[in-house]
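What follows is calculated from the coordinates using simple rules that are stated; it is not laboratory data. Since the structure is predicted, the reported quantities are computational estimates derived from the model, not experimental observations. Cβ atoms are built from the backbone, for glycine too; each structure is taken alone.
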Structure I
Amino acid sequence: MLIIASYGEDSAPNAMNAAWGGVADSSRIAMYLSGGHKTVKNILKRGAFTVSMGDAEHAAACDYVGIESGNSVPDKVARAGFRVTKSEHVDAPVIDELSLALECKLVSYDEETELLLGEVVNVSVDERALDENGKLAVEKLHVITFDYANHGYYVLGEKVASAFEDGKKFK
């Protein structure tokens, strides 16, 4: 689950969750987001946002920012129990409780298709998600994903193969 955060005109943080998005290429992220969301309105005005990975420890809070509208509840980030720190790289908040955040500049937004593209200018990783060598340990993130068919959140993390390696046995 993606948690997209932005600042409003009053500099108040806002966040929403999204299931329809992912990496578009080596430095871009793509998401399908309705233009009616307060977060999207903020992104279009400020040109920046962060994308954090929802995790098992904060699943209820991550769900809350998706079911409550920032258009009607301006302090929903605080109500979810999230604290934020201003990104050093873009004009957007980083949610302190979530271990991984992509700090992004807006590239484009297509109102017809609702495709939002962002350029990743920095990746923030909390020490909690690093291994003993200082590298990202995905299994420590406890990232959750949304199951659309059953309306549930599930934890990801178990390594099942080595990318760009295990498939070589079929060459």
Structure II
Amino acid sequence: MDLTTFLQLTDTSLKMGFGALIAALSAWFILRRSAHLQVNSSRENRRIQILEEVSAQVGTVTHIFAKYSSLVVESIQCGDRWPQARRQELESVNTELVNEFKKMAEAEAKLLMIGEKNLERSLRLYGAKIAVYRKQVYMGRKDITPEQITALKSSIIQVREQFYDMLSRKYDRLLANV
């Protein structure tokens, strides 16, 4: 074999080797980046799932509170003429609301678990406003006006809207990253 052929073979072999090395490094980089994105994506999907669960739990509490509120206002308006069946319904809804508050505490814990302290505080404030309402507006109370009841309810609605605004912004950011 002459020198020219040997140099051509060496040149071609080196070019093929460098090409294979570049291809291997590119494949390694792409696979590594893909694996990293999958880990982040699954983590963000889990956070999205938790936020959706929290939203559903808060929605349930809101629905039960609306039932409680309408029944208790009705009881205040009717006074002693309020039927016994409606009293029992109010007691049932009140028990249901207390049970859902336990789930809301679990939702607060989930928010803390994923590091959402501001959302948790906002949710806790929402629950506290509902508790204040229940202490102020109850069956048999005669010294409260409809305006006072409306003011209490408005403050609850405002806090709920603030919570959902914060939750929505966080949810949208997570969806944008997935």
Structure III
Amino acid sequence: MAAAVVAVLLDDAFRAVVVPAVRALAELAPIRRVEARIAGLPPRGILLLFVVPLAVIEPFKIYALYLVGQGRFAAAAAAFVVAKVVGLGLAERLFAIGRDQLLSIPWFAWCHGRILAIRRRVHGWLERRRIWRQAVDAVRGMRRRLAAVRLALGRFARRAGRGRLAAARRLVRRGRAA
């Protein structure tokens, strides 16, 4: 159970950052065109696109373990983070594009169901722990405080920017008049 908890927590942590970023990238016109072509592929074609990048990226995680064994912790962390972000980003987007086609493959649908069941079980186990609820409350509090700071900084930047923009305009106008 401990390995499943660590795997789900790591996945959730990366997912919180990667998924919104990948969705934002998906709004770009060239990406939309590529996604439209991918969506037109048959289920096995999408499966191939889904599996090949993961097969290329997963060895980087093993390489990160090797680096840990060599005592190169910063390099190991960097290799793991890059592999996780790229792998998760590609997998999430390809799954979003070809979800219906992928789930039409019986064994893929079965595996997907098992993974979701494990995630639900781990989340249920975590939610029954007081320390988890406390951590969730702490994170929510930090998010509220960060949102307030972001709002205050935005207001400050807008006020400061207006003054600087007006001063720059005056300088430009004086330069033209001279």
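Brief remarks follow.
- Distance in nm of label points 7 Å out along Cα→Cβ at positions 86 and 150 - highest-scoring structure of I, II, III: I
- If log10 I(q)/I(0) by the Debye sum over Cα atoms at q = 0.17, 0.20 Å⁻¹ is computed and equals -1.04, -1.24, the structure in I, II, III: II
- If distance in nm of label points 7 Å out along Cα→Cβ at positions 30 and 62 is computed and equals 2.3, the structure in I, II, III: I
- Comparison of I, II, III - label where volume of the Cα convex hull per residue in Å³, for residues 22-109 alone is highest: I
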